[in-house]
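S.K.: Listed below are the structures to be examined.
Every read-out reported here was derived from the displayed coordinates using simple, explicitly stated rules and does not represent laboratory data. This is a predicted model, so every value here is computed, not measured. Cβ atoms are built from the backbone, for glycine too; each structure is taken alone.
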Structure I
Amino acid sequence: MDTLLNQKDNDIDIGLTDKQREEIAKSLGVLLADSYMLYLKTHNYHWNVTGMNFQSLHAMFEEQYTELAEAIDSIAEQIRTLGHFAPGSFKEYSKLTTITEEEGLPDDKAMVKRLQESNEAVIRTARKALPACEKAGDEASLDLVTERIRTHSKVAWMLRSHLQ
């Protein structure tokens, strides 16, 4: 079943056309996939980080994946409010994501660099969702996307600061 299949049995009259809702839901689906893949990468690094910076990175990664877990739920629920099904499998995410999945474990410095780059990728994905939200006047989706940009920008800055 297509995850962006419209719920035809329930007419949705929220001031957005079917086409607008579909376009926004598709862009949020990519944001969801990127967010989930970043969540997975961050959680993996939390579990497996080693080295002199273990304690601080372990705690920072936990804070980041905890925030991402809440964000993932919010993004999926926003897709549902638009009348579409949220993608929810690794197969779907792997088709949609811009985040590179990796094998093996890098050292702690490389973990920080890869998380910085992945957060920046999520920012780019979120920025691509903005025009559809703005054009449709979908303030709820726009607010969600804007908050994701703000959050990932701060996280990317913090990660960059660890590398200096």
Structure II
Amino acid sequence: MSLTLLIFRHAKSDFDAPSDHERVLNDIGIQQAMFMGEELKEKNIQPDLVLCSSAQRAKQTMDLAMKAGEWGCDSSIMDVLYNTTTEVMLEVIKQMSDHDKTIMFVGHEPTWSELVVKLTGAPISFNTAGMCCVKFDVDSWSSVNEGTGKLDWYECP
């Protein structure tokens, strides 16, 4: 059995906002988010669950990609995905329901590239709206540990 983790960095955002948490996507970012949603649809991949940072730019990225990709899955906003660490993310992954075979996280750098390195050993750096697919040859999310994943692909607009 195989589990799939899709890791998606938010699209390009403006810097003119009252706080980092409130930054919104700029015009390029809107196009990037929609493009990546369509790309996943073309790959015939649909997440079972999308978990997203509470930052405005991440939520917009998720919403636009879900609409463009026509993903009919559940989604949830999680404060813990904003300004997080790889250690926290490993714990989040281990707590995922085994009912969901393909899970997507929408969030931020540098945590995403650090997480992929921990999971797969593959050096990676996410551009805005970059997305990667990590596969695990395990039966349960609780079995995911450092080095147990394999980087399947990375794409960005």
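S.K.: Could you figure out which one of I, II the value 24.0 for mean count of other Cβ atoms within 10 Å over residues 58-65 was computed from? Could the numbers behind the result be given before it?
M.R.: Values: I: 17.5; II: 24.0.
The read-out comes from structure II.
S.K.: Ranked by FRET efficiency 1/(1 + (r/R0)^6) of positions 74 and 106 (r between Cβ atoms, R0 = 25 Å, to 0.05), which of I, II sits at the highest value? Each step should come with its number before you reach the end.
M.R.: Numbers: I: 0.25; II: 1.00.
Sorting by FRET efficiency 1/(1 + (r/R0)^6) of positions 74 and 106 (r between Cβ atoms, R0 = 25 Å, to 0.05) in descending order puts II first.
S.K.: I have 24.2 for mean count of other Cβ atoms within 10 Å over residues 26-33, calculated from one of the structures I, II. Which structure is it?
M.R.: On the way: I: 24.2; II: 19.1.
Only structure I yields this read-out.
S.K.: Now for a separate question. semi-axes √(5λ) of the Cα gyration tensor in Å computed as 32, 16, 12: which structure among I, II?
M.R.: Values: I: 32, 16, 12; II: 23, 17, 14.
Computing semi-axes √(5λ) of the Cα gyration tensor in Å on every structure in I, II gives 32, 16, 12 only for I.
S.K.: Out of I, II, choose the structure whose coordinates give helix-only ellipticity at 222 nm (-39500 (n - 2.57) for each DSSP H run of 4 or more, over all residues; to 500) equal to -9500 when calculated. Please report the intermediate quantities before stating the final value.
M.R.: Values: I: -26000; II: -9500.
It was calculated from structure II.
S.K.: Now for a separate question. If mean count of other Cβ atoms within 10 Å over residues 42-49 comes out at 14.8 when worked out from the coordinates, which of I, II was used?
M.R.: Details: I: 18.2; II: 14.8.
So the calculation was done on II.
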